[in-house]
1. One of 1, 2 was used to calculate helix-only ellipticity at 222 nm (-39500 (n - 2.57) for each DSSP H run of 4 or more, over all residues; to 500), giving -25000; which?
2. To test your reading of the models, identify which of 1, 2 gives 4.7 for distance in nm of label points 7 Å out along Cα→Cβ at positions 73 and 233 when calculated.
3. For FRET efficiency 1/(1 + (r/R0)^6) of positions 201 and 321 (r between Cβ atoms, R0 = 25 Å, to 0.05), which of 1, 2 scores largest?
4. When you work out distance in nm of label points 7 Å out along Cα→Cβ at positions 49 and 313 for each of the structures 1, 2, which one comes out largest?
5. Ranked by relative contact order in percent (Cα under 8 Å, 6 or more apart), which of 1, 2 sits at the highest value?
6. If distance in nm of label points 7 Å out along Cα→Cβ at positions 145 and 281 is computed to be 1.9, which of 1, 2 is the source?
7. When mean count of other Cβ atoms within 10 Å over residues 193-200 is calculated, the result is 24.1; to which of the structures 1, 2 does this value belong?
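Every number in this text was worked out from the coordinates using simple rules, so none of it is lab data. Bear in mind that the values here come from a model prediction, so they are computed numbers and not experimental data. Cβ atoms are built from the backbone, for glycine too; each structure is taken alone.
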Structure 1
Amino acid sequence: MSIIGKGSNENWICRDPIPHNRPTLGKSEEKFAINILRSGWLAQGSAVETFEREFCEFLEIPEDCAVAVSSGTAALYLSLLVNGAKNRTVAYPAYTCSALRNAVGLVGGNHALVDSQSQSPNMNIEQVPKHASIAIIPHMYGIPQEIPYNLQQLLTIEDCAQSLGARVNEKYTGLQGDLGVFSFFATKLMTSGGQGGMIIAKDPAIIQEIKDYRLFDKRSDEKLRFNFQMTDLQAAIGIAQIRQFPSFIKRREEIYQQYKEAGLPLLDGPPNITPVRFRAIIQTTKQNELITALRLNNITSVIPLQEWELLGPKNMYTNAYHWTQNLVSLPIYPTLKDVEVKLILEITKNIL
């Protein structure tokens with residue numbers, strides 16, 4: 001046991017490290033997974049169908065408007081593929097993960113990078129070029145952005161990997177555009193066993209086309225397809241998670257409010273949005289000093305997107321570069337304890 005930090009009136013003792021993120025897993029996920037293992041059916045089957053249906057119920061959309069796939073990147077790729085993105089210009093931000101670039105490149109699309117906003121890491125939609133025919137719009141760190149009407153005349157794909165449950169004008173993310181894609185990677189807001197993705201679409205015909213592409217084996221025609229299936233074992237964990245999801249985002253909000261009430265300079269959005277707290281992002285010029293201080297106290301914090309991860313040169317995407325230099329992400333997840341939050345706050349406030 002070691003003393004790793006000091007509060008105003010007492011020493012803080014932490015037996016275990018505090019990671020930056022941690023999946024929220026418990027007896028419910030274990031029960032659902034065991035049921036699938038005992039059933040003897042592990043591949044895509046009825047559990048995937050149940051997960052798709054309950055995901056639609058959560059978003060309050062018709063049950064034929066979602067399809068589960070193997071990953072969030074697969075969801076992006078398939079959304080572009082079925083909409084004929086090959087040789088078309090696809091706009092997406094320079095400040096985002098490489099999955100967008102990879103999906104556009106693999107489908108044969110033409111890349112059009114867009115800078116961030118000056119007041120937010122989100123994409124500056126006003127800079128989408130006129131010759132673009134498709135736009136991928138991520139909602140960074142769970143803070144959604146509104147898609148203006150003029151952009152909705154393009155094919156719009158909302159990247160909701162970090163924003164499941166967030167709303168713009170009371171509408172869930174994924175429902176503003178033509179399609180929405182979601183990720184269930186281990187560090188996302190919820191998981192389906194470490195990997196997994198979901199696509200929603202306004203047009204059920206798009207969903208059926210993706211399902212046809214996903215069903216790759218034992219087909220009588222010569223159409224090229226590929227295995228992007230989610231397994232029933234993954235879906236079982238996804239079902240357990242989506243049923244608990246409101247409690248997940250409630251606890252994240254409670255932690256965020258503790259950070260906010262302590263006066264931390266947190267990123268947030270305008271009044272017409274309801275964020276989900278995928279990340280607790282603070283604005284600071286003391287990135288390395290803060291990360292080091294927390295690390296010395298056995299707490300992991302990170303620069304959420306580093307300069308080398310930018311998808312374009314920093315001199316062309318100056319706002320995106322700014323955000324790589326001035327943000328730090330603090331731990332925020334449902335199993336984070338209040339005493340751990342208090343310790344994180346104590347150290348962070350001493351640095352800021």
Structure 2
Amino acid sequence: MGKEFRLKNKNKTALKFSLAVAILLCIVVFSFFIGRYHIEPSRLVQLLTAAPSNWLASSDASVLYYIRLPRIILAVLVGAALSTAGSLFQGIFRNPLVSPDILGVSAGCCLGAALGIVLSNYISFPYLVQISAFVFGIIAMIMAYGIASISRGEPIVMLILAGVGVGSFANAALSFIKYVADPYEELPAIVFWIMGGFYRGNWGFVVNLLLSVVPCMVLIIFLSWKVNVLSLGDEEASSLGINTRIFRLLLLGLGTFIVASCVSVAGSIGWVGLVIPHAARIITGPDHKYSMPMSMLIGGGFVLLMDNFARSLTAAEIPISILTAAIGTPFFAYLLIKGRGNAWR
């Protein structure tokens with residue numbers, strides 16, 4: 001009886017993942033046809049099977065390989081990465097309301113990246129923006145975690161309040177940088193970058209994320225069983241031989257690096273790290289062995305779908321953060337009304 005039950009659950013899980021993969025592939029295929037330059041389905045098949053030497057042979061080939069394909073891959077990678085980071089943060093702190101946005105990490109990354117944009121005019125370094133975003137994201141995380149650790153009260157509540165405070169401070173510093181930035185070059189770059197989008201997507205950004213973010217995501221999936229242990233509480237995790245303080249800081253560093261890498265490439269895309277992991281847990285349950293991969297699939301498809309809407313709803317491209325916030329804000333209100341943030345489910 002027990003074997004039949006486990007086999008039935010495995011079949012259901014496999015069906016859910018198969019459906020998620022199928023939906024993601026459908027969104028990817030649909031995305032190839034979104035844009036002002038129309039490509040026929042038969043022509044798309046020819047272009048996708050063509051040799052790289054023919055990528056510049058025609059205008060539609062150039063549009064596909066140098067505009068749409070890297071943008072599609074970038075959107076999927078960023079969506080999957082932000083969802084993974086959000087699921088990781090929520091698992092570490094045992095609360096579905098915790099995300100990189102709530103903890104102030106995203107605001108810290110925005111501040112660091114804006115500073116990197118300003119300094120890039122004086123310092124020639126190819127990864128200055130990404131490194132600056134990563135460092136300031138780490139600082140924001142450490143500040144929020146440190147303030148919550150020494151504060152009296154419910155740890156999760158204190159952590160969220162500390163994150164809000166750190167995020168507000170980072171936003172104030174960001175406003176100052178925007179105030180003193182060059183209004184003709186630096187300020188527009190900062191503003192458009194903060195609003196988020198994949199209009200700058202190219203193969204360089206894709207390779208950057210493949211080399212920096214994907215290994216972190218694989219490592220997090222490999223350590224997902226330890227995240228499950230942390231979700232039980234520090235006492236239970238310590239009894240199983242896990243150094244909770246060091247391991248939590250390691251995971252926070254990985255999550256912060258993922259967020260920083262995505263922010264430096266695509267700008268600030270809010271609410272993905274909150275909405276998608278919670279939706280994945282509703283589908284697969286609280287086990288991070290399944291919820292994290294599901295978050296990757298749903299997050300990649302969600303961000304790509306939002307990007308399709310962003311560049312097709314109006315003549316001018318809408319910043320993707322507007323659309324993700326339009327979905328995330330009511331979902332956040334739903335969690336508060338239902339009381340889902342009181343404890344880890």
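1. So the calculation was done on 2.
2. Only structure 2 yields this read-out.
3. Checked 1, 2; max of FRET efficiency 1/(1 + (r/R0)^6) of positions 201 and 321 (r between Cβ atoms, R0 = 25 Å, to 0.05) sits with 2.
4. Values: 1: 5.4; 2: 3.8.
When distance in nm of label points 7 Å out along Cα→Cβ at positions 49 and 313 is calculated for 1, 2, structure 1 comes out on top.
5. 2
6. Matching structure: 2.
7. Working: 1: 24.1; 2: 19.6.
The read-out was computed on structure 1.
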